[in-house]
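Trainee: Structures for review follow.
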Structure P
Amino acid sequence: MTEKSEETKDLPILMTVGGMCHKDLYRELGKHYRLLFMSTPYAQLCVEMGLTAGSLEALIDDKTKLFAKNQAMWLTSKVIDHLLDGRLAQLDPSHPALRAPEIGNWLPVVAYELMEETLVRAMAMAAVCEQEDCVAGVLVHEDVTPVARLMAQFGLDEGLPTLHIPHANYFMTPGTKDIHCQTTAEHLGVQGEHMRQWFEASGVDPDRITVLGAPQWDFLYNEELLPTREHARRALALDRDDLIVTYATTWHQETGSVWGNGLPDLQAGFQEMLVAVKELGAKVIVKLHPGEHGDNEGYYQARMHEAGVLGCLTRAHNEFAIRAADCVVTMGSSNFAVEAMIAGTPVVEHYQCGAKYPDEYGPMPGTWGNELVPMIKQAIKDGPNREFVRAMNYDDDGKAVERCVEWVRELCQV
């Protein structure tokens, strides 16, 4: 639970999953709420920021864990019974692992572990509602993972306001079977006009949607918080007069519509990028996606060495990778493009199957790989597409935190 000081004891509780993307938002919300995170590390982060925050995990004692294990066993036994008597529907008859009898080799264990984890977390949230009379609502930054959906569904069942401020724009086709097209939370505070239209096309009632902007990008509008080009290049051991291209990689995912041939497509795309960089006489900053496998640095470094291309690699330091570059190339559609153009660096899209930057917000240079060189040159000449940024991030004004706090306070009152 949260530690109550005289200044914070009367503040209502806001339960949330926690995520680094909303760090700046937590800083402001913490002035109006006691923040209660599902994860202890995020709670500790906010405590270090001087906020009153606590962890739901602190409420999970041995008795709670034992009860959850027992309940999960009983529930899993029902899954096994349905497997044995054929009542369990096949998840995908075309895939051997998703039909009987192969499904019995893995489903019971997965079901047990997920049920135990879900029950423990639900019991911790229930304990808060029983012990406190001032729980104001539930806030999530995604509505996809089991923990986020649990928190949103718990809030709905308890009659609490449930709010979702997405941490990213989506660029796949809306209204498909992709898991991102499904929503649990009652209220959506989206980043821009593009996301508003995307969720509406996925069947969300327009009255549930409010355009707020992305709080994690507000700092990109403050030049004092960003490195200069010279500073960024020096930090990354690059020469000030080099032609620099930042390559934002991605990861293979199978959530419903992304990607085509998976990893081979991504590897082929990187090889095309190296050919283009060498032809341009440029150096490359490989900005790895945080979700990529931990060994991928070695793969990219080896391919660069083989191609005779110089540069550097990083998983973090987005603003340095952006400000040091003359142009950013994204492997497929990525929110990294929005960050880059907010900070003043043009973008080229290296197409991948399953998703694409929308065409209706102005020209965005893009290619399947064979035209990277002229596309990069054209992007550098034209500069960033601010019309695109306005559609992705509330009119390109950098005041999302202010709007988000006002929106949360309006909906989460006690």
Structure Q
Amino acid sequence: MRRPLPPLLLLLAAAFLSACSGTQEPSLPTLLLVGVERAGQAQLALLEDLRDTDAPPTAPRLQLVEGSARDLRAPAVSLDLTDRNVSRDTAWVLTRSVSGSGAAAQVTSYLYRFAVSQIDPRAPSAFRQLEEVLLVDGSDPGAGVLGAVGREGGGLICPREVRSSRTGAYLLVLDDPRACVPDTAGFAAVWLVRTSDWTARQLEPGNDVLAVPPHTDQAPTAEAERGYFLVGAGSESQVYAVDFEEERADPLTGPLLPADRDLVVDLAANGSLLVALTEDGLAWLDLAGVEQTGARTRSLDAPRRVVADQFGVLRQLIVWDDLLVGLHDDVEDEVVPGSDRDTYRFTAAAGVIDAERSWGYLVGQGEALIVDLLTSLGEAGSLRDNVARLSVPELELPSAGGRLLSVISWVRSAEPPPAP
């Protein structure tokens, strides 16, 4: 069953459709920000989607932008954009390396800020590093933005995810020790980082924070903007809302997210819906207070990640595990593991949805999967009919703990210079 779009989103959807109707100028090429590794050097690079460009028909659809690789101190593990619903002008990239194991493990993590707007793929000098900030230093526990503060009660700090406020004035960083040392007894935490002076504090409450990514809604006004993260409440999951101006977090009033706290593996937002991917399916809560459901939708048996259109124009959700990619037409459409209708065999490291162009992009080792989201599965017949699997040799991905690491997001390229 499809859920109706709110009026504002209907207007935005109409704008997107009119942009595809041929009544406007051709759209600008899409550039994908992707975490890669070359000869042991971690990098952030650009791939250009050559569809709808003047590239020769024989050219590969995805192509590395020459001269776009930017070195990082460690593999990228998370990425978010400022003003992601409009200008998408800067990217925050979280990197992390782990040396040693068990109680001797040392974690070093950096945050990078990159300029990512108005990039000319023929000369990508506008894609440049703006900041490099140390969060924690494995060889000096008191160094870095988070290391200088230290966890309440001590313990290993392992930055895993970053989410930005609309302007980038504040960041939410998920700290999950088990992502670095799986057998540690350390619990997850969420840090609120103020980037104007690079100060940080651990948000409450105590040791009940769930180890899933936070979400920032990037509302257009500072008064309305909120961040969200999950906290265990008995056997269920409580949503906490972060007020950036007040620099505090409080439990959201109203119903709980109907997801077993011990089964939640990932969190995404689809418009006003906060969607939890769990070991027994999808569960969601309407942050607008319009509707809440305790129903669960079947998904993959051992899911790892879920991505959605955060602005809510597209209702599809892409999920994946170690072997399969699945597509939900909406939160109430189930994915049957192994079904030809809604799964496809592909090992994904990272994924993103571009709602303006109705494409989903997933990257794997030396290849990419592009999902056509303009056509629903009910109309296409099966996910196999909606995907293009491409060989992309430049996608050399690092790995840790037997799993591939990467990040991905999209921006639009610059306007081409006028013809001479």
Structure R
Amino acid sequence: MKRLRTLTLVLLIAAAAGRLSGQAYRTFQDEFDEITARSGFRLGPLKVLPALRFSNIGYDTNILYRPKEEPAVSDTVGTLAAEIKACWLLGDSVILSFLENPEYNFYLHNADLRTLTNSYVPAVRFFLARRLAMSGDYHVLSQVRRTTSEFGEPVENRQEGFNARVFFETPRGTAVGFSGSQDEFRYRNPGIPDPANDFARTLDRRERTGAFELYYRVFSRSYVFASASATDYSFLDPASSWRNAHDWRVSGGLRFPLLGQARGRLALGYKKFIPRAEERKRFSGLVADTDVSFRAGRVGLGLAYTRDNYFSYIDTAYYFVEDRFRCGLAFYILPYLRLEGSCQLAGWNYPEPQEVRFQGRPYLVENRRDKNRILAAGLAVRISGTTGLSVSYNFYRRTSNAPGYDIDRNFIGASLATDF
């Protein structure tokens, strides 16, 4: 009965959980132990940790997310990615690492959409006097994704910048410190050679962030965390300078370990987004980016809740506020075989009027509201350890009070599952 009350409390917290900018921080000792424990191979003084992933290999009925009024483009698609991390441990106080992650997006019939991207991250961490952890990295992250839920097609996005952190850590795992980062974000349409595309004009920007972060270990491998951060947004195209803004947020919550009956994070945050142009509407309120999963016997339960404001790629819109909730259920028929299903509901609210074009005509839309639902059902088979093969059918529907944004899409395909 006590376990049931505890689980119920955790689920209630998850429903109100929020985003934390620095919640992925790991102590020096945690990273050091993971490198030494993971299987890999030696190359001189380097320990090399390779990985291979594939996802979304299957048939997509609407690869460009075209509205109902236009003919949909279907294709057989898939994503293959390799990851190679090389680590050099200098005693027990210095970690040098280099991560490379090439990724190939395949389209059987639409060859102009095929893309090969590559991400890499050189990083260094120092542990001084068994208390002070200093770290920094330079990163170039390039992928093809629907960067936000608003996008109607995969877009290549490139993030280039650096992170720096200074933290005081205790042997128990408590950590408190400061972090700072600067990044440039650039976007382009795959298959369109002109770099001066609409996405680049409306979304290319520079972000600078500073944060204070606190992590306190509870139980054996879980952390309570808190953060206060501020970010400045400067758009690169002079025509989009009216989008410049800054924000600040405070947040806190609980992070579960990567392995165990409970995994993921719970958090709650408050954000205030302030445009530089005084006539633009501000945003303030709850923000969230929660994803937790639980396993009890043959049943697995996953819950996710996201809320935040995001810049819109539409040149006459500024930003939208998204609420997204997902619930997933898994039933283990056998230790190596499970049934799985999920339901995701989302809503996007645009605070300012905007002009959209539909069938060659402009329309002024006030109080725009979009809704989206995604249903998925499938079967997963364990291959080895915690890795399995998942095959599922996905049902995507989007509706909007703006013309030209009602979208239907179905997908059946396979991916690697790493949570057995």
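Trainee: If we compute distance in nm of label points 7 Å out along Cα→Cβ at positions 163 and 355 for structures P, Q, R, which one ends up with the highest value?
Mentor: Max of distance in nm of label points 7 Å out along Cα→Cβ at positions 163 and 355: R.
Trainee: Continuing with the same structure: With distance in nm of label points 7 Å out along Cα→Cβ at positions 99 and 339 coming out at 4.9, pick the structure among P, Q, R it was computed from.
Mentor: Numbers: P: 4.3; Q: 4.9; R: 3.7.
Label of the originating structure: Q.
Bear in mind that the values in this text are calculations on the coordinates, not laboratory data. What you see is a predicted model, and the numbers here were worked out from it, not measured in a lab. Cβ atoms are built from the backbone, for glycine too; each structure is taken alone.
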